[in-house]
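J.: Take a look at these structures.
All of the numbers you see were taken from the coordinates with simple rules; none came from a lab. Bear in mind that the values here come from a model prediction, so they are computed numbers and not experimental data. Cβ atoms are built from the backbone, for glycine too; each structure is taken alone.
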Structure I
Amino acid sequence: MNFIYINQNILDNLFYILVSILIYYILLDHGKRLNQYRKTLITACMSIPIILCMKFPIYIDEYCVHDLRQIPFIIGTLYGGWPVGAALLVIILIIRFAFYGFNFLTLIVYIVIFITTALFSSKFNTFSRKSKLNSSILLILFLGILTTFISLVMSDYFRITDAYVFYFIILPPFIIGLAVYIIEILKDAILIRKQMVRLEKMEIVSQLAASISHEVRNPLTVVKGFVQLLKDTDISQEVKEQYIKHIVRELDSAESIISEYLAFAKPAIEKVDTILINREIGYVIEMIRPLANMNLVNISEQLTPGTTRGNIQHFKQCFLNLIKNGIEAMPNGGELSIVSYINNSGIIIEISDNGIGMNKEQINRFGEPYYSSKEKGTGLGSMVAVKTIQTMNGSLHINSLLNKGTTISVTLPVYHEDNPKK
């Protein structure tokens, strides 16, 4: 029964130490301002188990009372350096003398432990995990033997028993080995998490850059198409002016896209407008028609008037991406049909092509960033389209067969204006 009671006390002491270590790293990880007070924090966290270990010691027999106070004392000195060790030395001596009275041998023993550990701590933090583990075990084993020798020399009443050898010399190396191993795992976990956060930020920057490139390319492609049409010497001045008007509008669109992405870090409330479906999609068709002509694609349209709510610029960019995808799905030319109608579900907009089509995997992954069936595609256009439709409380459905074509159906809620003039 006494053996069980002793083991329970050992587990209690071990619990105080491990919980204090865990609290220290939780505070260090989540409290950014606490990093500048690292030494003060480790001193506070290691002093708690020192006090608790002495308050609830291990009663081996009536002549021998032991605790694991030296473990947090050595850990604090190894990881915090001599200033932390000096502070813990003062704490451990004050509490020891307050509980059990002054003892000169105790004073000498802990000064020796402090000096030895402090000298060793200067190189300890440069070691690898394995070296830290091995060196801390060897250090506490050496200190156990050294302090035993000092006690034998300075005290006439000191005696070595089997219990003393186990609890004072053999057990502490296992405890400190476990503590150091857990500390190193926690340090690595915090470091990995910080690296992952950094990588996620870099990924966001990468996606943002690629998205800007993709979104700006669309209006520039339209501009390129109209510029090529302007080379035709047979077109009238009126048609030229109309082409130039389209070019200016697309350049304005590119400028607007860039401005929106520049404001990404400090987003403003998104402007919500009343969108006339047939009018805005008509504008998009006119913008993309030169690209369709260049690719020998004929666009047919049948647009039913309907109204919804959302950001007009995002809406046009969304359908520009979807229509452009349909054109590019027909490298040898073909027919692209754009139809809109209203039913009980809302406003339905269908974009159909007779191009290369998509398989099930491509359909399921439609809208994922950096996934595209096109050789030079980034998948960001589809991602922006899907995100825009979701923002407008709509849905997107795809029907496709390989080498037969694809139909994309977009469903958007109908908006009924109480005041048409507003």
Structure II
Amino acid sequence: MRLHCEVEVVNRHLPALGLKNRGKGVRAVLSLCQQTPRAKGAPGGRTPACLVVCTLKDKRGTRYELKDNIEQFFTKFVDEGKATVRLKEPPVDICLSKANSSSLKGFLSAVRLAHRGCDINTSLSTLTPVKTSEFEKLKTKMVITSKKDYPLTKNFPYSLEHLQASYCGLVRVDMRVLSLKNLKKLDLSHNLIKKLPATIGDLIYLQELNLHDNHLESFSVSLCQSTLQKSLRSLDLSKNKIKALPVQFCQLQELTNVNLDDNELILLPFKIGQLTRLRFLSAAGNKLLNLPCEFKNLSLEYLDIFGNTFEQPKVLPDIKLQVPLTLLEASARAVLNNRIPYGPSIIPFHLCQDLDTAKTCVCGRFCLDSFIQGTTVVNLHSIAHTVVLVDNMGRVEAPVISYFCSLACYVNSCDILR
């Protein structure tokens, strides 16, 4: 039984001697091997298994006893292909990383059995040197650009960090792809995918996701609230059939590059100003009527919203003021304006949703259902360094929705309305 991964053997006594460990894993092959048979009369007639760690510099490997010799297992990150086995003698920690998570789980289960002296229901390796070919560099990139080259009978290399599968006629995301926990770049452009599984959010290292030219109709809330919040930097949803993005889309706050060209978007997420790291935004060829109020908070290097059906600013505002304010409105404003923490463990979930979708007044305060809505025109050069013209007339202005929490705010700001 063998496991391919990176290994660092850490001697726990070195710090006490003022010495440091190497601090870096090396490519290795771990084997669970049967030791030399015991002398005649050994109880049970069984020989205990041992762990052998072989590297390119030490192909014969270093052998570690397992029976009653494991102090602790550290498996918190086993789903990421990481684990540590702490031995009693010698006093070392065998730190494993970059392993296939399912193979690692099976290997650790067998090691536990060996530690307890139980029978291992799998064939054990022999104590023979490992071949050089087994230490070949793991494949980290795979590019597939035709249906005939797409693997159907074998798995993708678990070590992949960059996978492109374009022009393969995929109608859904292959579940085998979702087990590639080391993926940093996933390109599924030019396929027929209609829906994204929520488990894409389990790819904790994913930085770039390209879904250009598919049949997507939505981008789910679950993806916006997944670990992609901390990892995703580039997202290409261009040439799909998306009509709207959820307000939670703006929780993907590591995004720096977003392409939404050639969809059916009528409005961008109104909390888009929360994407403080966003530098490149393209939403050309959609059906945008205007831009959300917080769009003015963006600080971009490049902006393209050419070919949208922007409305002319309305002369009369849409007044939805409630006098006096309802208890819900007054309470919501108090919570938001005073930055009082809230969550489903404190207040009902539907109230959390109301607070999450509150509108921001031009004065910086918040409003829920009581507001005045007007339209202003903004010069896009105040938002982005490089701006593609809005239309063939050479304009660089676009209408932006503005909200006013009270009549006083509206009167004080009416000079910016048209």
Structure III
Amino acid sequence: MTTESVSTESLDVLLQDLEYRGLVHQMTNREGLSEKLKKERVVLYSGFDPTADSLHIGHLLPVLCLRRFQLAGHSAIALVGGGTGLIGDPSGRSTERSLNTDDTVAQWTDSLKRQLSRFLQFEGVDNPAKLVSNYDWLKPLDAITFLRDVGKNFTVNYMLAKDSVDSRLANGISFTEFSYMILQAYDFQKLHAEHGCSLQVGGSDQWGNITAGLDLIGKTGGGDAFGMTVPLVTKSDGKKFGKSESGAVWLDRSKTSAYQFYQFWINTDDNDVVRFLKYFTFLSRERIEELAAEAAERPEQRGAQRELAREVTRLVHGEEAVESAEKITQALFSGDVTQLSEAELVEALQDMPTTVLAAAETPGLIDLLIAAQAAPSRRQAKQDIESGAVYVNGQKTTAADTAIGEEHRLHGRYVVLRRGKKNYFLVKFE
């Protein structure tokens, strides 16, 4: 991650900033936590179960919350659930999760650790973050010790009253997932005892698990401990946040390219953009208010969306990714794709229809349009060409008898067809 100075002056305004940004959904004992934040460096944690080989943008709020606390001078712990990932969290689900093998969860745990290191500073500051896996203390825990020392502190009635469990009773819940709450509570107690961790942060669906941890700490020694949740992000149109037309928006560039990632934020609805600027960027309140006014006065310019896309893409993928995504965006807007590198060209067109032809072929333009399914018939293809609706590598081509030879291939392999303003087709010669 980029180096940002830790400001101890912000200790007393951190909660105010979080509340301005709408990042506080629920909190236990706000006054007590506020006083503690003013007086001392607080150790806090948030947990991330390895349910896939990458985090997605739905995880960004708690990750960035840890970062905000670290930048304000506090000590952040990122917990990867190498142990709880083998069990399955019932929160926010109507059915049981599929259980994954030890090897799979271990691989995914390593992937998440690498991703989390982009957002938190683990060295080079006087409050370095820590990265832990609960596999280290859950794996050696034997059943009798767990039931006597931990499970004894929870009544079944208490657990049934939690939303994460109650919402599952109609469809059924296994004892395995029923026990998840106790394991997460034990994580909090363990970090509280060994690292002085006094605050857990999570999504609003984790409230029951967080308060269970507070109760366990209170029953097994006590001490200051607090819980806070950030909101689960929704879109104003009711659609699920974190999904694009091609599926989930991942933080792993090999699963969601930097260009796709940038485009997701560029396409933010006007009704959501100011809220997302507050949630997902570190822009000042003054800058956010400027962008809000600009969005209200000149929404067609989409200046707020562009700044949102730049900021979040820079945060997740770096400055070069921002420059590349903007270069691709401009190339597709203008239609001139000849200035893109091979990697940028492939990234720009990876979601568009692709046709593979033999390298020795030199088809005519009409045949190429048919092969690429850019035209339904030879007659339509000829008509589109002669009317000026067909572009080859960004150049309008009106001669229907044009032969597409090696001189037309970008990087020796690719021909980009465009029909109309937005319909792109990639032909790859191999």
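J.: Ranked by distance in nm of label points 7 Å out along Cα→Cβ at positions 287 and 351, which of I, II, III sits at the highest value?
T.: II
J.: Then there's this: Match the computed value -21500 of helix-only ellipticity at 222 nm (-39500 (n - 2.57) for each DSSP H run of 4 or more, over all residues; to 500) to one of the structures I, II, III, and report its label.
T.: Traced to structure I.
J.: To continue, here is another question. Suppose semi-axes √(5λ) of the Cα gyration tensor in Å, for residues 215-270 alone works out to 31, 10, 5; of I, II, III, which structure was it derived from?
T.: Matching structure: I.
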